[in-house]
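Take a look at these structures.
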Structure P
Amino acid sequence: MLLKRCDVFVAGAGPAGVALALRLRRLGYEVALAAAPGEAAHSFETLSPAAQEQLATEGLPIPRGKPVDFEIRWGNATFEPRAAPSQSLVVDRRVLHAEVRRRAIEGGVSVIDERAKAPESTADGWRLQAGPNAFCARVLVDATGRRGMTRPTRRGAPLIGLHVVYRGENLPAAARVAAARDGWIWGAPTPDAGYAVSVFEDPRLGKTEGDPAARIKRIVDETGVLDGATNLSRLHAIAASDATPSTASACNGAGLFRVGDAAVAQDPLSSSGVSAALQSAVDAALAIHTLRDESSAGPMVETFLNRRTQRRAARHTGWTAAFYADATVVYPTPFWIARAQPRPAPQRISLPGLDEPIGLGMGVQIQSEPCPVGDHIAMRRVVAPSSAAEPVAFADGIEIAPLFDALARDTTFRRTLTLWSRQVGEARAARLFAWAWRSGWLAPVPQRNTGGSDAPLLD
């Protein structure tokens, strides 16, 4: 048996695994990537504008797809278009994975068309199998998606996806998302003139209702997602996949990193899986590179990755739980109630009066945290909210903690704007104040007198 050595072994060749491998290769690492061919349960994916931008930033191809608008029926009587065109693309996942795999080879990554298995921690890293070869690597990255190389540490309410592609006439031209009594449905026109449909429901329904085809038909009919289409036929057998959201630690302190769905598998209702996966790959690449240059940085790196993972999971859970809560108004059934949380209060829009007392928002702190700095992770002073939002070290090109340090206990919009203008200029000070106010990082404090105030400058 041939033993091969590399700096980093990446198990999984989806966008997250390839993005990480390419970043490390550009930094001079010897990277092996296991790209076992396999059939996904569902073949089509929607790439949001944010995901397309991130693919381009990481040097990954955006495959040709079908541009679509979105229509939503979330308890309302008919499908309604989104307020603005999404410019999303429906792409064939097999084509996407083939193209990013090709980009990995072009970038100098050693690609093995085998599945990684039997990982074993050793004194100097990891040893594992990929086909007939054994590999020894200092770092192992799990990018194998929801199945993961190890079980996730936490799972949400169980969810299963049932997937099928239809052929027919008069198929909808838009992607559609709709709520039903005991589940929800996503549908989108495919690049090859079909229409992909995925039904998401509690897997326990299968024990009582049985036939998946009947369950799909019931929700298709209930939601009207294919209303108007004729001569419908299924292209292939119905496929099923586990869609339960889950999380696992992004770093275990022993040279094992997780990216993409192996770290945070989102509820598909969030529609941002590719975008979040790519960001997790960037984070892991920064962490690996930092540890090579500073071996004592382990605790800082582990804190950085796990905090980012936890916050990312919390944000997406909050978004999807709010949508589930919206549907409970029409469908107060166990499916929706089990996944729902109230929608957070809307952000403030109007700015304060010029002489209105202001201060830091509730729970906002100025503290030191590990942050991305160039190709490394380093400690920086940040403005940290109490919510799942990421702390911010830099905004509008400047370090912002010193601006917040300068705020007096009892200050006003006028004083803050004057003070910040001296440090960063009037225009930038106005932008930063508006951002901090509307994000809740600055907030009103009880007034000690009832004097009038001037109208706000920026509204």
Structure Q
Amino acid sequence: MPNPHRRFDVPLSRRQLLGGLGAAGLAAASPLLGGCTFTKGEPNASLIRMGKEPAAGRKYNIEMYSLWGSTTGAGLVTCAEEFEKVQSDIGVRVTFAPTNGVTQQKLLTAIAGKEPPDCAQLIPYQTPQWAALDMMVDITDWLEQDGIALDQFFGPAAEAMTYQDRIYQLNWDADPNFPFFWNKDLFEKAGLDPEKPPETIDEVDEYCAKLLKKEGGQTVQIGLTPWSTYGYSNSIFTWGLAFGGQFREPGTDNVTPDNEYVVKALEWMVKSAELAGGPDAVSITPPSISLHPFGAGALGMSPLVAPNLKDIMAAKKDMKIGAAQLPYQGPGASKVGTGAWIGGWSMFVPKYAKYPRQGYEFIKWLSATQEGTKAQWENVGFPVSWKQAECLETMREDPVMGAYYDCLVSTVNARPPVLVADYYVQQLEDLVSRAVYKEMTPLAALTEARVRTEEETKRFLNQVKGS
């Protein structure tokens, strides 16, 4: 398998650039693939703006591509305006560049045509692939000049920011996946201590046995649905880590989804679905409900992202909810929270940017200054990766976000930043679902994910080298 520190110092044509991404998904940019990013607070009812023109009279007018709609996109526009207020040289044009399905087609085409924006978004784990394709400007020296070091960021975010020991992006949104929540009323009715969540997977199984209810061949109450933790790939990452598994060999592009503990995790997920009568036999949510299934009151335990938790708390004001960190399973893991990981979004300066240094200045301000992280937290609401940010204290003290803060500061995991990370995620999404539906054994499914990813890595390397 290839060395992840290898560099491809060859100019790429538009065909090579787009073809190099190939089956790996043309740089997927879906929030489902990036993680389960959440925001705090209530949606702003003011006019939603997806873009803006730069402030007048600036020496440099940079362009930022934003793939975000709704209040998130509007929040980034406000952040750009706040940046313009603190200095007089740089104006920011925000261009709404939504994904085409899961693809940042506008961005990729602009880079291939050598007319990119001066800053843009990517999922952190995409860094090795995009850097290998020579799509990103190396910002290491600029950061050193400004006194910004990797150890100022949470570890998983810092790792994803680098390739070949150089820094290519700043992870402005650290998405902690996941805290663990339980329904205290269901616990009490099942004879469980409502103040004592399970700490191990064995205890989860014990609790689930007491919470499970079936009627007419359908499961109408269940303890946990580990196979549906925000998609199959998110499920296997979360519970695979909770069992102590790893998804790549450290420091390499060798993927290891079929290691012992990830396999055990998938076997447990499949068994959990079987005990419920199969994934399609779970009927715990009324057809009209728009809340996460946990809010329907028939799911005892669940990892949750903050928007789901907020929606449930708003709609079910009498619901008693406990919060803790994810259970674990020995011997692979040894403490609660082992299954947590950081996702989120990053910003980078694309190659061929007209004003690369000025684009970097905006990214630095948003990601690694007190003013910028505060503006992002207040206007967008994503957790930050820069450990020195004062807004983290606000997050810690928040009654809802506190559990997410605990997750953020304790986890050491992120999705593996391998050369074909998008492809790897897509294979896990497909093959884990096949195991859950008993079309393949867990070992066969995870072995196939490894083999396919190894083959795609070779194809990617050959295409990038032009062979």
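Since every read-out is calculated from the coordinates, none of them should be taken as a lab result. The structure presented is a predicted model; accordingly, all values stated were derived computationally and were not measured. Cβ atoms are built from the backbone, for glycine too; each structure is taken alone.
Supply the structure label, taken from P, Q, corresponding to Rg and Dmax of the Cα atoms in Å with the calculated value 22.3, 71. Of the options listed, only Q reproduces it. Here helix-only ellipticity at 222 nm (-39500 (n - 2.57) for each DSSP H run of 4 or more, over all residues; to 500) has been calculated and equals -12000, so which of P, Q was it run on? Value -12000 for helix-only ellipticity at 222 nm (-39500 (n - 2.57) for each DSSP H run of 4 or more, over all residues; to 500) corresponds to Q out of P, Q. With relative contact order in percent (Cα under 8 Å, 6 or more apart) coming out at 14, pick the structure among P, Q it was computed from. Clearly, the read-out refers to P. Of structures P, Q, the largest value of mean count of other Cβ atoms within 10 Å over residues 244-251 belongs to P.
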